[in-house]
Structure P
Amino acid sequence: MNFLYTLFQDGGAAIISSTTAAFALAAIGLNVHFGYTGLVNIGQAGFMLLGAYGFAIVVEQGGGILLGVLAGLAAAAVFALILGIPTLRLRGDYLAIVTIAAAEIIRIVGGDQSLAPLTGGVAGIPNAKYSDQFIALSPFPKAGLFTFGPWTYPYSAGNSWWLSLVGWALALLAALVVFLLFRSPWGRAIKGIREDEDAVRSLGKNVFAYKMQSLVLGGVIGALGGIVFVLGASVQPDALGRTTTFLLYTVLLLGGAATVLGPILGSFLYFIFVVWLQDVVAQFVPSTVMNSSQIPQFTYILVGAGLMLLVIFRPQGILGNKKELSFGA
């Protein structure tokens, strides 16, 4: 019974977590790229990192929180333009290679020690240097803990109820914006490009411009996810590296690409699965067989195997429509 309670508590904590909300936001942006437009972007972590750096640096240097958010989103938009102008005419694997390389450039530049006075170098930017203004906006008490059922978190500081509320509100707002956009003529043109861009071009549409708009939109949503992520942590380049993008694809493919709620459902299920799997292994596998430091590594091996099975047997994800889109179709 105690073990079942632990599973319930840890699963609920995964749903509440601002990290889950941040991944849902970034996956919504990736869904705009891959699910709706057909752009194989393997560099979504780069957009998250730019949003995080833009926000943290501006706030740390004395700018307001609104200016910091705008700076993070603007950095992602400019990066999308710089990345998209020479590369959006590429297709498939070539675009994937370019985007992962671009994200790696962002990560390496962020960790460059010559830029440490601005970016913090490999150590990053501590959360305390930019989070105070966000905490000040909280309508809840600035200090103290609040308990809801088995979950106890600070009201406003750190990984708090306030941050989780804001993170999930932004995720739902982004999902609503995507829902409305892709029911519009613009959204139908974007989905047409995914299916057959030559046919859309034959109708007189500027395919390159549509792709650029999609790249900017998805990148900005990804940057917003990066801002939410670092409000509960610190800005560190290696925390948003290549692995992050592949986890975002896991989230997206699990919930269902080209669906409005797929990224949110996928984020829920992914983080619940990870914490439950770690709980089960810790409970039933003796420490002589697998110690606590090996459990997370084993968990990610199983997550990778699960992703392979998902792509093979349920390529459209849980909510996806196989007739509309499946991975690798």
Structure Q
Amino acid sequence: MEEWTRKDLLGLQELDSKEIELILQTAASFKEISTRAVKKVPTLRGKTIVLFFFEPSTRTRSSFELAAKRLSADTLSIATSSSAIQKGETLKDTFKNIEAMQVDCIIIRHSSSGVAHVLAKCMGPSIINAGDGCHEHPTQALLDIFTIKEKKGHIKGLNVSIIGDISHSRVARSNIWGLTKLGANVTVCGPKTLLPKDIEKMPVKVTTDLAEGMKGADVINVLRIQKERQKAGLFPSLREYAMRFGVTTEKLKNYAKEDVMIMHPGPMNRGIEITPDVADGKYSVILEQVTNGIAVRMAVLYLVLQAGDDEQQEQQ
């Protein structure tokens, strides 16, 4: 297995299969730490990690913070509402000031696609993309893939269906890149108005028929309807969306495999894209995704900061 050499994690599109596998293997070794009575190791002692989220987040933000603390790193969480950006300071100046405080890693979520990439080009600290616009959300996809592999034993050859608002989903894009690079067959399904124009260029099967989207699926990843990102008129009503594309127990019985695995990146709109009995049912691994998110983010922090140290030593 090759060593990790990137000081940043910006997306899965740029990673190869060996790099993805290395993250998954590292996460597996870190998962055990969270089951101990003392959930802490000194791996990143002395490192300072800044969380800068320009969009609301519960799972990702708290998961990253817990991951950092379980590796003994110091964390600083900055709220956009209390930052100098509110006074007119540019994004670059804000981050350059943070860099001047000798921090080691910045985790950023932003509504604009590509922000993490821009910062990585001009910043010394490691940059981790916690979601940029409709582009990518690499650690969510990594924890999804980790959960699938843990449950199914492998990724290659599995049929994975991603159902819902594909157009506005950074989770979908990262999952597509990661899963297909590891040999999975990916189908995306949703209303035509919620499928991106360039989706055919990605290595996926595309359908607007839920029965076809579910057929033969080993895994179904249900996406949230992202009302905050959508323009009006993309579908008639939430009620009609739920009727046509909502994942229900009856639809699973009619169309999917008996042992299908149900996933959701959260937060859920219960009763719209997924019914409560499916979300809480025996095939759901939604809470296990949350648990695995800490191990995956511990692995990412460890790998990028290790690579960042190596890069600094080479420059010296």
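Computed from the coordinates by the stated procedures, all read-outs in this text should not be read as laboratory data. Given the structure is predicted, the values throughout are model-derived calculations rather than measurements. Cβ atoms are built from the backbone, for glycine too; each structure is taken alone.
Match the computed value 16.8 of mean count of other Cβ atoms within 10 Å over residues 15-22 to one of the structures P, Q, and report its label. Value 16.8 for mean count of other Cβ atoms within 10 Å over residues 15-22 corresponds to Q out of P, Q.
For distance in nm of label points 7 Å out along Cα→Cβ at positions 63 and 183, the highest value in the series P, Q is held by structure P. For Kirkwood radius over Cα pairs in Å, for residues 191-294 alone, the highest value in the series P, Q is held by structure P.
With respect to FRET efficiency 1/(1 + (r/R0)^6) of positions 151 and 287 (r between Cβ atoms, R0 = 30 Å, to 0.05), the largest value across structures P, Q is given by Q.
Out of P, Q, which one gives 19.5, 62 for Rg and Dmax of the Cα atoms in Å as computed from the coordinates? Derived from Q, not from the others.
Work out the source of 32 here, i.e. which of P, Q gives that when relative contact order in percent (Cα under 8 Å, 6 or more apart) is computed. Matching structure: P.
Upon calculation of helix-only ellipticity at 222 nm (-39500 (n - 2.57) for each DSSP H run of 4 or more, over all residues; to 500) from the atomic coordinates, which of the structures P, Q produces -22000? Only structure P yields this read-out. Taking mean count of other Cβ atoms within 10 Å over residues 103-110 as the criterion, the highest value among P, Q goes to Q. Can you spot which of P, Q the value 3.3 was calculated from, given it is distance in nm of label points 7 Å out along Cα→Cβ at positions 175 and 207? So the calculation was done on P.
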